[in-house]
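Next up: some structures, all given as structure tokens.
Laboratory data are not the source of any read-out in this text; all were calculated from the coordinates shown. Note that the structure is a prediction, hence the values are computed from the model and not measured. Cβ atoms are built from the backbone, for glycine too; each structure is taken alone.
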Structure 1
Amino acid sequence: MPTANTKFRIATLPGDGIGREIVPAALHVLGIVQKAVGGFTLDVEERLDMGALYYRDSGEDMSQAAFAAASAADAILMGAMGWPAIRYPDGTEIAPHLKLRDAFGLYAGIRPVKAFANTPRRLLDERASHIDFVVLRESTEGLFYTHGRGEVIGDSEARETLRITRATSEKLFDVAFRMARRRKARNPAKGLVTCVDKANVFRAYAFFRKIFDEKKAEFPDIRASYNYVDAQALDLIRRPWDFDVLVMENMFGDIISDLTAGLIGGMGMAPSADIGDKQAVFQPCHGTAPDIMGKGVANPTAMILSAALMLDWLGDRHGHAGARDGARAIEVAVDRAFAGGLTPCEFGGRDGTAAIAGAVLRALDA
């Protein structure tokens, strides 16, 4: 059981570009929540020695001190990493967060997809306002397993390798079904896990589905379905409101999660978590947006919602109801702020980084 005032160590890695603007906004919200809810405090350590700009100046994408801070933390809150003009020698972008996924075994990438008021509706159907599902992306294997291992043969051929293992897939599906069970407890209409694959063509995905079938038998209270990834992309345009938890391989999840962000307005509304058995990283799905850096117009909503995911995970991991309550308070405050007329500059509105964070804080106070 948690003590009366549990202290959580949080490593913050703002990264590059607008990451250094939206992380402070999220930390401000977290600071108010911990005082309002009580029962926990966040001991925050900020590290700027990680990312593309650090690589440009030092030749390393992450310092040993930053990695040590992340390793020792209870959770990692990360901004955006990368810079279009700064690359590794092989031409790929600076992506130290992928190293953290491998180092900490962060196999489950959680990408919530929820429609908020006063955000662009890409679909005209009135049911689009009820979009509320989760993309669960395996984050250490699949096609990304070959990151840094691919080969270019002469100037005529390049090869990458897709890898799916039973051990990781079983853990991923456990997360999927437990998440659906928890969502069903909040909303009886939920409780559906859809396996998204390409099992009709590739043996690796047929293996992925086979493990899914074995796991679903352990959760008889949760419905299970299947969709090939191309059909899933179609159905996310036709009927996204019908889905609950979509579980898939790494590369498929990378692509599908961006598509789903488009359904709810844009990347500024798309939070994420990459969780493992002992550690987790929380960050927005979007990039560093160098073109708007320093202008005060970046949308911090995805960062703030990622902070809520962090509190929720800490609450579950440590059996701390206060942290879970704090997560729910942030989610409700974001709902109320947008329902109250919040219109981010991202969507052609008037509200920049400070205004959005301020609206969420006012909603928390209310």
Structure 2
Amino acid sequence: MKKSLGLFLLITAIVSCKKIQDKPTGTFLTGDGVFIIDEGNFRSGNGSLSFYSYDSSKVYNDLFSSINGRPLGDVPNSMGILDNKAYIIVNNSGKIEVINKSTLKSIATVNGLISPRNISFVNYSKAYITSMYSDSIIILSLKDYSISGYINIRRSSESIAITGGKAYVANWVGGKEVMVINTETDEVIDSIEVGVEPESMVTDKNQLLWVLCNGGWMRENFAELIGINTSIDEIEKRFVFPAKLASPSCLQIDGSRETLYYLENGVQRMGIAASGLPTVPFIPQSGSYFYKIGINPANGDVFVTDAVDYQQNGLVIYYNKDGTLVSTHSTDIIPGIMYFKVAFHLQEE
């Protein structure tokens, strides 16, 4: 029986945020909550980690630095959680910070990576890390946090999803392919041509891999939402956005893996059995600049970050599952992707 990773890395943050003046005791980390990856300003080294505690209904900022006595680094991009450890991918610093999920204390630092972007766990001993400027996937040993190898895919990589003994890797910058890797042999076994610049992916309850392609930085191509049958690695569904100026991003899926969400002039919502793209936003942008989105896997609530002007502290906006605004709160600079503290499990197939 093979194992595949069902990664429900979903998302959220809430409540009034103030910089912590004193070193936190960490007691707020004992309950459920949401990690927020604050990217900070490019080349300023002011990326940070925030946490929303459901127990206290507060957001605690700048946690990595406060607890570990050193900066998190330059542009943290994403996170992966396995058991009681969190792996923070710090893009421009070229490193991974491994921390205890409950105390946030440093366990290890993996240095010397080329523009790492996202992590996905193959099993409890091996993970794959994508790279924006390298042509290889990094193989990380989870036993000793060493680089155990590379998989040359001959192109850059961004989003990654693992299911059915295969890893699907999106060639984002200037690309239009999803590479398929056998996770037992660590070898490329196939490639699937999709739309231009596939930037985010999720897998639904039927193991259909949804790929959101933004059409390119200059919008020279139409954006597309594509569904790939992972049993045969062929495109089963294809939806083309009606305008070239469409700029969809940050594809997510709910806890039941039946409803898709993405950003495009607001929050768009779409069932996996829908016959067409939504025409009216589920949640209008209403003067905000929606940057990232996350769906609470337990109850369907929606959380959106607002990067404001990319210089000052950003915002997290919280809506309930029917799209009603609940609250808006301050964060650190450029709040990005968010992760629930207990956000995933390994599924038996």
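Worth a mention:
- Structure responsible for 20.6, with mean count of other Cβ atoms within 10 Å over residues 29-36 calculated and labels 1, 2 on offer: 2
- Structure from which 0.94 was derived, Rg/Rh (Cα atoms, Kirkwood Rh), for residues 77-172 alone, options 1, 2: 2
- Highest-scoring label, criterion being distance in nm of label points 7 Å out along Cα→Cβ at positions 221 and 237, among 1, 2: 1
- Computed over structures 1, 2, mean count of other Cβ atoms within 10 Å over residues 181-188 reaches its largest value in 2.
- Entry that produces -13500 once helix-only ellipticity at 222 nm (-39500 (n - 2.57) for each DSSP H run of 4 or more, over all residues; to 500) is calculated, selected from 1, 2: 1
- Identity of the structure behind 22 (criterion: relative contact order in percent (Cα under 8 Å, 6 or more apart), calculated), options 1, 2: 1
- When mean count of other Cβ atoms within 10 Å over residues 85-92 is calculated for each of 1, 2, the greatest value falls to 2.
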